[in-house]
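What follows draws every value from the coordinates through simple rules; no lab data is involved. Just so you know, these numbers come straight off a predicted model, no measurement behind them. Cβ atoms are built from the backbone, for glycine too; each structure is taken alone.
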Structure I
Amino acid sequence: MEAGPVRFALEDGQALLTIDRAEARNALSAEVVAALSDGLRRAEAETAARVVVLTGAGNRVFSAGGDLGGLGQDGFLAGHEARRRYGLLLEQLGAFPKPTVARLNGHALGGGLGLVCACDLAVAAEHAELGTPEVDVGLFPMMVLAWLQRHLGRKRALEMVLTGARLKAREALAWGLLNRVVPEAELEGATRALVQQLAGKSQAVLALGKRAFRRAEGLPLESATELLSAELSLNLTAEDATEGVLAFLSKRPPEWKDR
């Protein structure tokens, strides 16, 4: 596993990106944001990387969010651009063509919660907590707000951002922010099991499906139906769609070509 603010490791079909700032609670400095973006580009180019897993170093904090220690040191415009780059990272993560999984080794707060929301799926150790505590230091979680609006109903999203209260992992699971909550000792195994499920699918079909999901999200029902009917017609032209149907009829495992 390579060293740096974000460690990159390629193993068993997954690209593992680890925020490596345990001493700073894996805070999202400008260097971390840039390294995560670079890691995603690398994972997209690596054919052996079928799934991306994002986690934090240590066993206490996935990411405590923005690095408040450096707040305002670079001037207004530079600071604004740095925060914008974090927003672009969330967009990059949300639009990533391969499946993405957040592995919460600990608390996901503020900008760290934004990373969780931008990932497709999330598995958490049961001691993890999720929240947007920025309001307690006079800041509103602006950069995470759009993602929470898409994950939670209005009342729950507002409760989270207005109070700054943290959700225990089990409560976050009930709210729909997580897919799995497991004991800490089972976190890696549970994540790997999910990765193996995803890695066994056609990469071409998953990329097409993720794009369709994203484009249909928020559309009126009639518009979404029209969009998705066109996406299905496109899906049917994929080589892997033909292979999948033939494999099903022949009662054998499919041999994906990822195209």
Structure II
Amino acid sequence: MSKDKRTTEADSLYQDIDKMSTLEILTNINNEDQKVAIAVQKSIHQIEPLINATAQQLLNGGRLFYIGAGTSGRLAIVDASECPPTYGVPEDLVIAIIAGGNQAMFHAVENAEDNTHQAWLDLQSFAISKQDVVIGIAASGTTPYVEAGLKTCQENGIITGSISCNFDSPISKYANYPIEVDLGPEFITGSTRMKSGTAQKLILNMISTSVMIKLGRIEGNKMVNMQLTNKKLIERGIQMIMQQTNIVDPTVAEALLKQYGSVKKGVENYK
């Protein structure tokens, strides 16, 4: 795919943005944002098989890896880091790797996304294997770090997926399960931290949430395995135990929660 055909690089639909009033800026950004969920909806048929394959690998003892650069890598880190507290899974079940290392989360690392060897080296540091799944994330779909990483994974028999915001993107060629979303031009030309970033966040939410549900980390509609890391979550856990056991005394529910460390175990051990 030639760079001049990338939708993510297409000229904005809006002219003279710098001359707009604040209200005009906000209204037009919101107009573009409203297109994102509709575009993602059209890609659900691509997202579903990736989730099913990932859940099966994790049930068999594998792990889920995200690789990305810049905004895409940062979004991946956010998604991965929220899995342990939300679902009570080990911190090494969903792992996000950003080009340039952890420092790139806060500061741009020069030329990191152009390194075609580093992604595989980064994955090897986690003893990547055929049990695992690797999802490459790149708004443009052309990031060398991600493309090369997925290519090497496929060469080593590792299941791969991709998330990009251009059709026929290079990273899709090296994904067993490619996801491509057509969002149209960004509000500010080429600023993929906007609509593209929002779309990637929505898809990552879909992937991690659906996989965790399929792994049994949700019961009914409740986060029964959440980590009790603050007062709000403890209070929520107490209410959940009371609802599921018909306990009327919150101090009894709180004692169960503290003794067993999770809603699920507290309910299971209530007699």
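Couple of notes before you dig in:
- Looking across I, II, the calculation of Rg and Dmax of the Cα atoms in Å that yields 19.0, 64 traces back to I.
- Source structure of the calculated read-out (distance in nm of label points 7 Å out along Cα→Cβ at positions 33 and 161, 1.8) within I, II: I.
- Entry that produces 23 once relative contact order in percent (Cα under 8 Å, 6 or more apart) is calculated, selected from I, II: II
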